[in-house]
Structure formats: structure tokens, C-alpha cells
Structure I
Amino acid sequence: MKKHLLFWLLFASISLTGWAQSVTITSVISTPIAIGTVLKVDYKYTVAADSYIFCGINLQNDWTYISYVAGQGLDLAVAGTDVTGSFNITIPSGTTPTANLTPPQNYKIAIELKSLPTYAWIAGDYPATQLNFTASPLGISKKSLVEALSVYPNPAPDILKIANANNLSNASFRIIDILGKTVVQTKTLSNSGIDVSGLNSGFYVLSISSEEGARQFKFQKK
């Protein structure tokens with residue numbers, strides 16, 4: 001009896017921490033998407049412990065990565081089974097329309113589930129569907145470009161990423177400590193983010209100013 005009980009406990013443990021963990025994109029992305037507008041991406045995940053989710057759109061040469069286009073992350077994906085959610089990803093205004101790409105170049109979306117605090121890969125979904133981006137419509141508001149900004153990961157170990165920052169004009173970025181002192185100031189981003197590896201652990205505010213408006217984000221440096 002004890003052997004049977006130990007077997008089932010081991011089986012349940014393996015199922016919870018390995019086989020059962022997954023993340024999938026549940027929305028169908030088959031219609032043309034206007035550049036400069038927001039793409040809503042629905043997802044579902046199952047994970048044994050609180051984790052991190054990131055959904056990104058990449059420019060690829062068939063399946064070979066070329067460059068990052070846009071994305072959004074969920075800093076804390078609470079442990080659970082068949083948990084649902086959605087991301088709202090703004091397609092940057094400078095994105096090349098799909099029709100203007102040189103085949104086999106294409107845009108694809110991917111979503112990944114990662115452990116905390118190491119950000120080790122747990123599971124992912126990489127649909128073969130190619131995204132069809134079309135020319136930007138007129139009348140995209142400046143306010144919507146500012147509202148589309150987001151930062152990740154939070155806490156940030158070394159690079160603080162800023163999603164959709166390339167939509168802004170003449171943007172400047174300042175990191176302010178809890179005493180109100182500016183500790184980092186720049187107008188350029190490296191790999192879509194700011195290097196915070198030299199900062200002490202603690203809480204900071206990222207202040208973003210641009211022609212479209214201003215916004216602040218509170219984040220933690222690990």
C-alpha cells in the first residue's frame with residue numbers, strides 16, 4: 001500500500017511540475033492588422049508556481065529570427081490551471097508592411113512562460129501563422145501611443161525593457177531614485193531597453209517624456 005501511495009505522489013508531483021505546465025495563444029490572428037493599432041492577443045496557461053509570461057512579435061526569415069518588433073510581458077503569472085488573459089500590443093508606426101517584405105521574410109508571434117526569479121524557460125507556443133501588417137490608418141492619437149508603453153521585467157536584473165517606445169518622437173528617459181535624484185538619463189535605448197545593472201537594489205521611477213506626452217513607471221531593481 002505504501003509503495004502504491006508513494007508512486008501516485010511521485011506521479012502527481014511530476015505532472016504538476018513538468019508535463020502539465022503550458023502556455024498557448026488562444027486567439028485567431030488571421031485578419032490584416034493596421035500598423036500603429038493595437039493587436040489583442042488572448043492566451044491560456046497552466047503552471048505550478050508563480051511565473052513570468054512574455055508575448056512578442058518578431059520579424060523572421062521563414063523561422064530564423066531577424067529582429068524584435070513589439071511585445072508585452074506579465075510580471076506575475078499566478079500559479080493555476082487553465083488561467084486566461086490577454087495582451088494589448090501596439091504595432092510600431094515604423095513597421096514595414098507585410099506586403100513589402102522580401103520572401104521568405106514574415107512576421108510571427110510567440111509566447112513563453114518562464115520561471116521566477118531566474119527566468120528559465122518553462123513552456124512556449126510558436127504558431128506558424130504569419131501576421132499580415134498593413135499600412136497605418138490616419139488619425140492615431142498621440143495619447144494612445146503613450147498609453148501603449150509598458151516596462152518589463154519587473155523586478156529588473158540588468159536591462160529594463162520599454163515596450164513600444166520606438167513609436168515616440170524625441171523621447172527622453174530618466175530613472176529617479178527614492179530620494180528624487182536622477183541616476184540615469186538617456187535619449188537612446190539599447191536593445192529596446194535601459195541598462196540598470198549598475199544601480200543598487202531597490203525601487204525606482206522611470207520617467208518618459210516625448211512629443212506625444214509623458215508617463216512614469218515604478219519598478220524594482222533586483
Structure II
Amino acid sequence: MKLFFKAHQIPVVDGYRVQTDAEIQAAFVKLGFPLIAKPDNGVGASDTHKIVDKESLDNFIANRHHGTAYFMESFIYGNIVTFDGLTDQDGKVVFYSSMSYSEPALETLEGHHEMYFYEDRKVAPDVRKYGLKAVKAFEIKERFFHIEFFRLADGTLYDLEVNCRPAGGSSIDLMNYGHEINLFEAYAQIVTQNHFTQEIKNNYYSTYFSRFNGHEYAHSLEDPD
């Protein structure tokens with residue numbers, strides 16, 4: 001995927017697919033510390049490792065799932081922003097939007113933090129530019145897409161990954177509420193008729209907040225106040 005991004009002038013962080021001890025060491029020599037390693041077919045932050053020194057590198061080599069291929073890349077700290085949407089049977093983007101996250105999922109898990117993300121009313125120009133380029137490059141047709149970017153503190157944007165599926169959790173609900181549409185109904189219409197007839201509005205922000213299991217809160221979820 002990294003090579004595909006680069007071939008289409010989409011900015012990415014350098015990284016390598018690794019499986020053997022030798023491949024891991026070779027990637028480290030090229031990238032240096034800090035590193036991030038996650039399964040090549042992973043979802044979210046599952047089985048993701050932050051590697052910051054020789055001890056954590058040796059620990060990853062010794063304790064990883066040895067039958068699993070991982071992707072190793074330079075670790076950068078930034079917040080997740082997304083480019084989400086839907087294409088018709090010809091690959092035309094008929095709906096797109098963007099969400100911003102409080103922090104990367106790995107930071108939430110490691111720090112036992114609460115998390116929030118929100119559906120923005122406007123899509124940043126660079127997110128739109130590179131998101132549309134990715135949709136075209138990967139020839140995404142008749143399906144949802146969920147493209148993740150890292151936004152650094154200085155404003156730099158790096159493409160993280162392309163998912164040819166809807167964003168997870170409550171994301172579709174946020175898009176529906178924020179833009180006053182019904183995306184699954186729209187998808188069904190594209191599959192059966194290849195038409196998108198819904199009016200897209202941008203009058204609202206919509207937000208999701210989560211609690212972290214094990215934390216004690218002043219109010220329970222059942223508390224009416």
C-alpha cells in the first residue's frame with residue numbers, strides 16, 4: 001500500500017512489511033527508533049507495538065505472533081483525521097465527509113483514556129485532495145471507503161491506510177445525523193439503480209464520546225441526570 005501511495009504522490013511515512021527476524025532487523029536499520037509495528041491485516045490498535053529502544057525491539061522480536069506478517073514504520077505523533085464516503089458503480093464519489101479523533105487508538109488503549117471523535121461540517125482541503133486521489137488510485141467502486149490520515153502538530157498530513165468499508169462503531173450514525181441523510185439507504189439505491197438522490201446538508205456537527213471500562217464515573221449510564 002505504501003508503494004501505491006507513493007506512486008500516486010500521496011504523502012506517507014516510510015515503512016516495510018516484515019515477518020522474519022532478519023526482515024525486522026533490516027527494517028530497523030533503515031528506519032531507526034521510534035517504530036510502530038502492527039499486523040499487516042490488523043484492525044484498530046490490536047496487537048500493535050510501540051518500539052522505542054533496543055529492549056522493546058528485542059521484546060517484540062521474541063514475543064510477537066511468529067506466523068503473522070507485520071508492518072513496521074516510523075512512529076510519528078499526530079491525531080487521526082479521516083476521509084469517509086461512498087462511491088457509485090462507476091467510481092464517482094457521491095458523498096464524502098471527515099471525522100477528527102481525540103488521539104490515536106493506541107494512545108487511548110495504553111493510557112486507559114476516554115475517547116471522542118466528531119463529524120466535521122467542512123472537510124480540510126488537503127484531506128479532500130489526497131482522499132479523492134486515493135479513491136481514484138485504488139479504483140473504489142460501488143462501496144463505502146474509510147481513509148485514515150495522521151495530522152501532525154505543524155499541520156503536515158500523512159496517509160495512514162485505505163479501508164474499502166464503512167467507518168466502524170457509531171460513525172455511520174454520526175454521518176447520517178450530521179448531514180441529514182441515510183447512507184445505507186443511499187448504498188442500496190446505488191447497488192440496485194446506480195443513482196444517488198439524497199440531499200446532503202452540512203448544518204450540524206455530530207460527536208461520539210466513550211467511557212473506558214474499569215473507570216469509576218460520577219454518573220452511571222442509567223443515571224437520568
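Quick note: the coordinates plus some simple rules give every number you see, no bench work behind them. Predicted model only: the values in this text are computed from it and were never measured. Cβ atoms are built from the backbone, for glycine too; each structure is taken alone.
Comparing FRET efficiency 1/(1 + (r/R0)^6) of positions 40 and 144 (r between Cβ atoms, R0 = 25 Å, to 0.05) across I, II, which is largest?
Result for FRET efficiency 1/(1 + (r/R0)^6) of positions 40 and 144 (r between Cβ atoms, R0 = 25 Å, to 0.05) over I, II: largest is I.
For which of the structures I, II does the calculation of Rg and Dmax of the Cα atoms in Å, for residues 112-175 alone return 12.9, 38?
II
Where is distance in nm of label points 7 Å out along Cα→Cβ at positions 48 and 208 largest, in which of I, II?
With respect to distance in nm of label points 7 Å out along Cα→Cβ at positions 48 and 208, the highest-scoring structure among I, II is I.
Consider the structures I, II: one of them gives -8500 for helix-only ellipticity at 222 nm (-39500 (n - 2.57) for each DSSP H run of 4 or more, over all residues; to 500) as calculated from the coordinates. Say which.
It must be structure II, since only it matches.
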